[in-house]
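> The data blocks that follow each hold one structure.
Taken together, the values in this text are just the output of simple stated rules run on the coordinates, not laboratory data. What you see is a predicted model; the values in this text were computed from it and never measured. Cβ atoms are built from the backbone, for glycine too; each structure is taken alone.
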Structure P
Amino acid sequence: MFAPLSAALAQWTVINLHPAGALSSRANGGSGKQQVGYAQIGPTVGHIRAALWTGTAASFVNLHPAGTVYSIGYGVDGALQAGEVYTDGFPRAGIWSGTAASWINLHPAGTSTSSVFAAAGGQQVGNTNIGYYNAALWSGSAASWVNLNPPPNPISGYTHSSEAFGVKGGKQVGYVVNDGGIQSAALWSGSAAGWVNLHPAGNISSIAYCVDGTHQAGYVRVPDTSSHAALWSGSAGSWIDLNPTGATNSFAKGIAGSLQVGYAVFDAMKHASLWSGSAASWIDLSTFLPSEFIQSEATAIWTDGGTTYISGSGYNSLHQREEALLWTDHPPCKGDLNGDGFVDDNDFSPFAVAYNILDCTDPAMPPGCPADLNGDGFVDDGDFVVFVNAYNALLCP
C-alpha cells in the first residue's frame, strides 16, 4: 500500500520500542502492525537477539532460536519475519512466524554463509557466500534459493559479486560489483539474467537499498567522495540526487509510494530523514524526538490502515545507548500499553508497575515512559483517570 504524499507533512509521533533491561536496540523494518530488529540483552555481541514488536516496548518478543549464538531481524512480510541467525559464528538466512521456535533455516547447501535483509510478497532477499557474495532470492525455503549474481563477463572473464537489500512486487534491488570493480546499484526481476545497472555515469559507486513499484532508493557516491541519497525509476539515467543542502552525506534506506526515508549527516551527526522525491522536500524527523536523542536513523517506511509508519533508531545521550524507535502519523492509543488495539486487563499490569515507580526519569521506568498518559513526567493519579476512561472505551479508535 502506497504512503500518501500528505504523510510527508504530518505531525509525527514517536514511540520508543526499547525493551526494559536491554543495553541497546534497533528497529530495522516492518509491515502492518509489526516491527523487527534486535535488542542486546547482555554485554557482548553474543547477546544480540532478533526482536519483534507490535508498536510498544512492552510488546517485545525475543525471536532468538535456542542453541544459536546471536540473531537479527531485518524485515516483515505478513505474519513472517526475516533476518539472520548466527549458529556457529557464521550467519544463516532464516524466517520466523512470531516465535523463536518457529525459525526456518533458509541456508542453501554448498554456501558458507547466508543472510536475509528484506522480505515482501512471499520473497526474501539477501546474500550467500561461495567465496564471494552472491545476491540471493528465496521463497520460504532453502530449496527455493535463486542465485541473482550475474555470470562472469564472457569477454573479459570478470567475476562479479553482489548483494540484494530490498524486494517488492517481484523486483529485487542491491548492488553488483561490475567490470572494473565498480560497485553499482542493481535491479533484478527474479533472475540473474537481464539485471539492470542503475549506476549513474561519472560517479564512484552506488547501492539500491529498497524498491516499491517503479521506484528504487539508496545512495550514490559522487566524485567528491561524499554519499548522496538517491532515487531511481528503473534506469541509471533516472537518478535523482536527494542530498539536502548542507548535508555532508545522506542515505535512503526505505521507500513507500512517493516517500523515502533514511538519514542525512550534518556536523557529523545523523538525522533521521524523510523525502518526497527531491532534495528540497527533505524533512528532519529528528525534530520530533525528545532532546536527549542526539543522533537518529530511519530504516523503513510503510502504511497500514491509513497510518504511515517509519522504523529506525536513535542514540539516547541520557542513557548512552541506541534505542529502537517508531514514527507514526497517527496518534497512539493512550492506555494500550501492549499494542494489541485494546485497553483492557492486559494493560493494567504494566500501568500498575509504572504507577508504583512514579517518576519518568527513574531508571526503572520503561523506556519512553509510555504510561505517562498526560505527559507531565510522572505516572500518577492524573494518568489513572486517563487510563480508566480508555479502559471503559476498550477499543482503540
Structure Q
Amino acid sequence: MRAVSFRRGRALLMLAALAACTSDSDSNTPQPPKTEVPGAGNPQEDTAISNTLRPELLAFTPELLQRLTVAPGFQVSVFAQDLGDPRMMAVAPDGAVYVTRPKKGDVVRLHDSDGDGRAEAPLTVLSGLENVHGITLHEGIAYVATPTELYAADVQADGSWGPRRRLVSGLPDGGQHPNRTMAVGPDGKLYFSVGSSCNACAETNLEHATMLRMNLDGSGRETFATGLRNTIGFGWQPQTGELWGFDHGSDHRGDDIPPEELNRLLPGKDYGWPYAYGARNEDPVIDKPKNMTKQEYAQRSEPSVLDYQAHSAPIGMVFYTGTQWPAEYQGDAFVAMRGSWNRKPATGYKLVRIDFENGQPVGFSDIVSGFLLEGGRAHFARLAGVAQAKDGSVLLGDDTGGVIYRVAYRP
C-alpha cells in the first residue's frame, strides 16, 4: 500500500476571531426576498481564547501508511496521487471520478479503466474557475460551485465537459467558510450549503449559515434551513429519504464545546447557531439575540440528534449503498473528520462511520484512523472529500498531499 502526506486546509487554519460579518456581495442577478430573524444586524464576534495545537505535518513514507488502524477486513491504498489539492468528488455512472481542485481552479477526471484499484492519468475537464469546490452530477449534467456562483456543464460521451454556463451569481461572499457544497435531492431540487462568514456572529446576510434549495436551473432559490455554521457534508439516508448533515461547532469556547452536530435537516427549522448548540445549550460567549434571551432562542431551535467530539471538523459525507462492503454497512454514513487545529490533545484525522439502525443514527465508530502520530503532536494526512466508487469502495480526498485514498473490504 502507498500514501502521501496531507496539507492543512485553508479554512481551518484561521486562529483569531474574525471581523464582524460582511454583507451581500454585488450581484447581477436578483436576490430572493429576505425576512428579519432574531439577532440580524447585531454582530457580536466572540473573543474567548482556546488552546492552539497544530500538529506538525510529516513527510510521507511507506512505513507511515502501515501505521494506520483500520476496521477489521478493510485495506487502504492509493487510488490517485500528485493531484495538488483534490477536494470534493463526484462519481459518474461509468465509474469516472470528477475532482475539484480549488487552488488550481479546475476539475479533473480520474478513471480506473483496468480495474486495478488505481486511476490512470487525470484529464482536465474544466479550468479557469478559481476556488471551485462543490460538485455534483445529475442526469448527464455536472454542477460546480465557487464561493459566490453556481455553474453547469454537459458531460460528453467521452467524459469531457462541454462549455460551462453560469446558473447563479451573487451568492453570499465567502468569509471564514467559503467552501460551498451541493447535491440533488429526492425531490429533484438542488440543495446548496452556505457556511457562515464568521466564527460566531449575527449574520447580516441571511443566506449565510444556511442550507439553500433551488431548481436545477438556479431559479426559485429559497432558504431550506438556518442556524447551520458550516454543514459541508450532507446527504439523504437511503431507507427514509431524510436529509442529514454534519455541522461544525464554533471555535474558541474550549476543547470540548461546542460539539460537532449531526442534524436531521428539516424545512424551515433553525439549528441554533450562533446562539445555541447541541441539545439546545446556550453559547457561553456571544451576546444575546435581539428581542429575546439566549435561553429563549435555544428553546426555539432544533436540537442535534447526535453530537461528536468538538473540533473534529467533519468535511465530506456519503451514505453507503454499494455491495463491496459487508451488508451491515448499507445505509450507514461515512464522514471525513479533517482534524483540529485548536484543541489539546488534537482530535479527528480519521474516517468515521455513523451507524444507522432502522433509518436512524445510533452511534459512531472509526473505519480508518492513525493519521495522527506522536501522541497527537504530528500528522501525515488530513481528509476532505468522500465518495463511493462504482465498485463499492470508498474514496477519501487528501487536499494536503494531493492524494485520493481507496478504502476497500478484503476479508
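> Assuming 31, 25, 20 is semi-axes √(5λ) of the Cα gyration tensor in Å as calculated from a single structure, say which of P, Q it is. Walk me through the numbers on the way to the answer.
On the way: P: 37, 24, 18; Q: 31, 25, 20.
The read-out comes from structure Q.
> Another one. Ranked on FRET efficiency 1/(1 + (r/R0)^6) of positions 153 and 217 (r between Cβ atoms, R0 = 30 Å, to 0.05), which label among P, Q comes first with the largest value?
Numbers: P: 0.60; Q: 1.00.
Of structures P, Q, the maximum of FRET efficiency 1/(1 + (r/R0)^6) of positions 153 and 217 (r between Cβ atoms, R0 = 30 Å, to 0.05) occurs in Q.
> A value of 25.9 was computed for mean count of other Cβ atoms within 10 Å over residues 113-120; which of P, Q is the source structure?
On the way: P: 25.9; Q: 12.9.
For mean count of other Cβ atoms within 10 Å over residues 113-120, the value 25.9 is produced by structure P.
> Among the shown structures P, Q, from which was the value 4.2 of mean projected area of the Cα convex hull in nm², for residues 161-224 alone calculated? Mind dumping the intermediate values first?
Details: P: 4.2; Q: 5.1.
Attributed to the structure labelled P.
> When relative contact order in percent (Cα under 8 Å, 6 or more apart) is computed for each of P, Q, which one produces 21?
Details: P: 14; Q: 21.
Corresponding structure: Q.
> Name the one structure among P, Q that mean count of other Cβ atoms within 10 Å over residues 57-64 of 13.6 was derived from. Can you show the working numbers first?
Working: P: 21.9; Q: 13.6.
It traces back to Q.
> When FRET efficiency 1/(1 + (r/R0)^6) of positions 265 and 353 (r between Cβ atoms, R0 = 35 Å, to 0.05) is compared over structures P, Q, which one is greatest? Present the calculation step by step, with values, prior to reporting the outcome.
On the way: P: 0.35; Q: 0.95.
With respect to FRET efficiency 1/(1 + (r/R0)^6) of positions 265 and 353 (r between Cβ atoms, R0 = 35 Å, to 0.05), the highest-scoring structure among P, Q is Q.
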